[in-house]
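Peer 1: These are the structures, in C-alpha cells.
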Structure P
Amino acid sequence: MPVEAEARKPSRKSGSSWLEPAYGAALPALAMLAALLIGAVLLLLLKANPVEAYAAMLNGAFGSVFGLTQSMVKATPLLLVGLGICIAFRASVINIGGEGQIIAGALMATWFSLQLRTWPGWLLLPSTMLAGFLAGAFWGLIPGILKVRLSVNEILSTVMMNAIGTQLMNYLLRGPMIDPAGVRAGTFLPQSERVPVQVWLPRLIPQTLLHAGVLVAVALAVVVYIFLWRTTIGYRIRAVGQNREASRYAGINVPVYQALSLTLAGGFAGLAGVVEVIGVQHRMMDGITSGYGFSGIVAALFGGLHPLGLIPASWLFGSLLVGADKMQRAVQVPSALIDTVLGLVVMFVVGSALLSRRWAARRATANRAEGGQP
C-alpha cells in the first residue's frame, strides 16, 4: 500500500515542467511591456498622448515597406554583435567592447578595400569581410589575453578598448583617412572616401537600404548554433561557462577557451562594422556604431543567449529603434525621453534575465531536494 500510494502521488516536477520554458519565454516580453508602461507615464508627464505615441511607434516600424526594411537593416548589426555576445556568455565571460570592435572592423574594411580597389568584386568583397572580422577579433583578443594572463576583469578592459577605438577613429577620420574630396571642398567632415563600388553589398529591395548583409547574418546565426552545440570546441566553451572547475578537472584548458570566446565575440562585432560600411554607408564615418555594441547585448539577452532565438529578438529590437524615431517626430518629445524609454527596456530585459537565472537555480535546488527524499 505505501508503494502504491507513493506511485499515485503527483509529481511536482512533472506538473511544473512546462512552466519553466513558458516562464523563461514570457519574462523578457513582460519586462519590455513594463518598460513601455513606465514610458507611458513619462509621456503623460510631458503632456503627450501615450496611445498616439505608441501608435506612431508601431506604424513607423511595421506600417510601411520602408519601416519593415529599415527594421531589418537595424537588426543586421544587432544580430551580428549578439552572436558574439552569445558565444562569450556561454563561456561565462562578458563582452562590453562591441563598440570598439565595430569601429575596428569598419576601419579595417574601409582601409583594406580602398588599398586594394583594383581587385575584382568576387575577391575583394569576401576578403574585406574577412579582414574586418579579423580586426574585430584582434580587438577582442586583447581583453581575452589580459583576463587569462593578468586576471584583468574583462568588463573593465573591453570598456577601455571602446575608448581607445573611438579615439583611434577620431584621429584617422580627421587625418590619414579623411575624404580628399572633403578637404578640397573645405568641409573637413570626419569621414573617409567612398569604398569601391564592387565591394558594396547588393540591395535586396530597390529604393530601400535593405542589403544582402541580413542574409549573411541569418546564415551566420545558424552556423554559430551548429558551432556551439554540434562541435567539440563549442561543447568545451559551454562546459567552461557551466563549471570552470569541472572543466579544468576534465582536461579543458579554461583560459584558452575564455580568450577564444572573447576573440570570436570581437570578430562578429567587427563584421557588424564591415556590414555597416559596405552595406549602408559605403564609407567610414563618425558615429557609425549607432550604439549597436550595447544594443546587441540587449538583443542577445532578449533572445535567451541562443543564436536562433537571437534572430527574431534582433528584428524586434531593430523595429523598436525604428519605431522610436517615428514616435519622436510624431509627438514632438525630447530625444532624451526616447533614450530613457530604450534605457528602461534595456534595464528591464537585463533584470528579467537575472530573475530567470535565479528561478532556474531555485527549481534545480528544489528538484535535487525532492530527488533526495526517501
Structure Q
Amino acid sequence: MSTPRHPDARPARISVALTAPARRALFGLAAATAATAAAVAAVAVSIVPARAADRELNLYSARHYQTDEALYQDFTRTTGIRINRIEAGDEALLERLRSEGAKSPADVLLLVDAARLWRAQIDGLFQPVKSRTLETRIPAHLRGKDDGRGSEWFAISTRARVIVYNRQTVAPDTVRNYEDLANPALKGKVCTRSGAHPYMLSLIGAMSEHLGEAGAQQWASGVVANFARPPRGGDTDQIKAVASGECGVALTNTYYLVRMMRSDSPDDKAAVAKIGVVWPNQASWGTHVNISGGGVLKNAPHREAAIAFMEYLASDSAQIYLANGNNEWPVVKTAVARNPALEALGPFKADDLPIASIGRAQITAAKIIDRVGWR
C-alpha cells in the first residue's frame, strides 16, 4: 500500500459554541477494522474516463477493512488508475484534512456514519459533484443535498439500528419501537453505548426529526432513566450484556449482530441464542438506517479520477462487494447481495428520512444528550 505525500502540519483548533460534553459528542469520532476476502467482478456501469494526468488517486479512508483491498485492485485493473491510500479513524482523517488545507493531496474521503459525513461537509472539505451515474443509481435520500451543482457526498452502503432483547426477561411486544425504550416498565433494563458516539447521535438526530426537539429530549430523558448501568463499550458489548442478563434490552447496528451470527466462536453462538431481534417502528416511520459514504474532496488534485472512483463504487459488482464485506446492504437497487445471516433477520421497513437531514440534526442531538446526561 502506497501513501500520498502530505505536508507536516499541526492539527487545526476547532471552536464550537456548545458545552464540553456536546463538543465531545460532535468531534470525538472513532473507527473500526474487519476481516479478509477475494476479488470482485468488473464494473457494471460507465465510468468517467480519467485524463492522462489522473492515472492515480489519493484516498483517505475510514473503511480500513481488509476486504476492501481486492475492490481497490479491481478498480485499478478496470481503469488503470493506481490508488494510494491512508487508512485511519474518522476523526483522525478529518483533523488531518483540516491541517493540510489547500495543500492536501487527498482526492476522496470515505467515512462510516452520517454524523461524520455531515462534519466533513460543514467543515467545507467536500466539493459538489454533478454525475448522472451517481444521481440515477444512488437514491436522493442517501446522498447530500443538491443545490443544483451536485451533491457533496454519496452513500455506498447501509446498515440499520435494531433493538436486541433478552428472551428470558423481556417480551418482544414491549420493545416494538424506539419510543418504548423510554417506557418506565423497562426501568433498570436498558443498555446503550455513549450517547456521544456518532451512531447514537445519528439515531437521536433522527428522533428529533420525527418527534421534534422537545419530543426527542423527553424520549432521551426516559431512556436515561431506564439505564441498567452507565453507557459503555461498543455495540458488540451491548449484545453480550443483553445475553448475559446484565441488560434486558439494547441497541446495535445490524452488522455487529450479523458478525456474531456468522462467528465460529462458541461464546458468540451461545450469546446469539439468548437474544431476540426487533426491527423498530414498523408500524410508523420504519427502522433507522445509517450509511457508509464518501465524496470528492475540495482540493482534489485528481478530480476526474476521484469521480471515476465514486462512480465505480456505485456499480453493481462493487456494491455487492462492499455490502458483503461488512454485512451491510447495497444502496443501488439493482445490486443484490447474498448474505444468509443478514437475510435470516427477515425483511423490514426502513426509515426513508433523508440522511442529509440526520446529519444536520447532529447539533440538536448533541444538545439533547448534554441536557439529559446521556454520557
Structure R
Amino acid sequence: MSLTLHVRAVNVGLPDGLYKVLGIGEALMLQHLPKDILLDLRNGPAVALNSVGTLGFAGIISATFLKQCPLPQLHSISTDDALASGDAIRVSNGGKVNVLYRRGANANTLFVTERCNSLCLMCSQPPRAVDDSWRVRELIDLLPLIDRELKVLGVTGGEPTLLREELLRLLTAAKRFLPSTKLHILTNGRSFADPKFADLFHDLRGHVTWAIPLYADVARVHDFVVQSNGAFEQTMHGLHNLGERRHSVEVRCVLHAQTVPRITELGRFIYRNLPFADHVALMGLEPMGFARLNMALLAIEPADVSVRIAPAVGFLHQAGMNVSIYNLPLCSLQRALWPFARKSISDWKNEYAAECQTCARKDDCCGFFKSTSPEWRSRIATPISGTAA
C-alpha cells in the first residue's frame, strides 16, 4: 500500500523548519545535531520527559498530547504510519507535515523546480513558470538529514538544468554530505548542448547519472512529443557533450502511441549514435498531469506495447547494451521480456489490482501507478500461476 507524503498533525510550539525523526536510541548516538531531531515516542520506550528536555532536541512526536512535556510536540498525526524513524520532514503552517526523505522508501527524490523548457505531451508534473529558487536553499539544508548510507538519490523537476549554477551548487553539496550516494538526475539534456555548461559539472563525474529522454530517432517525432521545435538537435548535442566528458548517461523513452511505432528504429539509433549510454530505459506511462489531458494522442493497447518493444529490447540486449523496462506489470509483457522488467514505481505512487493478490510473481512486479484507474488495472491484471522465481 502506498504511503502519503503529506499529513497533518497538531503542533504544540514547534517552529516551522526541517527535522530528522529518530527514536531515542538512534537520537542518542549523536549522528545528527540535537536541534534538528524530533524524538519519536509513539512506540516507546518510556522516557523521563524532564530528562529528555535537557538534551537539546527540537521536540517530540507522540500519539497524543503529553502533559508536562518541556519540549514542543507534534501529535495526533492524520496518517500515523506515514512518518517513521529515519525520515526527514518539513513542518510548516502550524500542523502541515511533508515527508521530504523516507528511510524505508524504494526511491527518494529531490524536487528542485517546477519550471521547464519543454511541454511533453505525457508530463506527469506539468511545469509552472514560478520563482521557486527557495527550493535549492531548502534542499541543501535537507541534505545533512538524509542517511549517509543511501545508495541512490534522485533529482527531478521540472527541468533541473534551468537552475544553471544553482544546480551545480546543490549537486556539489550533495556530494559533500552524501559522498557514497549516487545521484540520478532526470533532465531533458537540452542545456548540455552548450559545451561550457557541460564543463561546469566536471568534478561530479562518477557521482551522477544524467537520465535523458529520447523519444524517436527522428526530430519530427521527438519535437512533437516534447512540444518544442529544435529539441531533438539540442538533446543529441547535449548527450554527446556529456558522453565526450565521460559522464554516466541513461537514455529513456516513455512508451505511448507517439513513440512506440518507431521504437525498433530508436533502439538501433541509440546503438549506432549513443554507444556510450550506460543504460536504456523503456518506460510505461504514468497517467497524470498532461498525460490525462492528452490520452487521445497517447493511448495504446498494452498487448501492442509488448509486441512492439520486444525487437528493440532484444536488439539492444544482444548488442551488449544495458536495457530495462520500467512501469509495466509482468502480466502485460511477453514472458521473454520479464528478465528486463524492473520493480520501478516509487512506493508512494504504487498500488496493485485486486487480481494481483493471487499472482505468483507479485513480489517481482512493479504493479500499477496509483493514478491508474481501477478499471484499467482490472483490464490488464491477470494473475500469473506457478511458483515465484
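What follows is calculated from the coordinates using simple rules that are stated; it is not laboratory data. All figures in this text were calculated on a predicted structure; none of them were measured in a lab.
Peer 1: Taking relative contact order in percent (Cα under 8 Å, 6 or more apart) as the criterion, which structure among P, Q, R has the greatest value?
Peer 2: P
Peer 1: Matching task: -25500 is the computed value of helix-only ellipticity at 222 nm (-39500 (n - 2.57) for each DSSP H run of 4 or more, over all residues; to 500). Pick the structure from P, Q, R.
Peer 2: P
Peer 1: A further question on this structure: Looking just at mean projected area of the Cα convex hull in nm², which of the labels P, Q, R belongs to the structure with the highest value?
Peer 2: If we compare mean projected area of the Cα convex hull in nm² over P, Q, R, the biggest value is for P.
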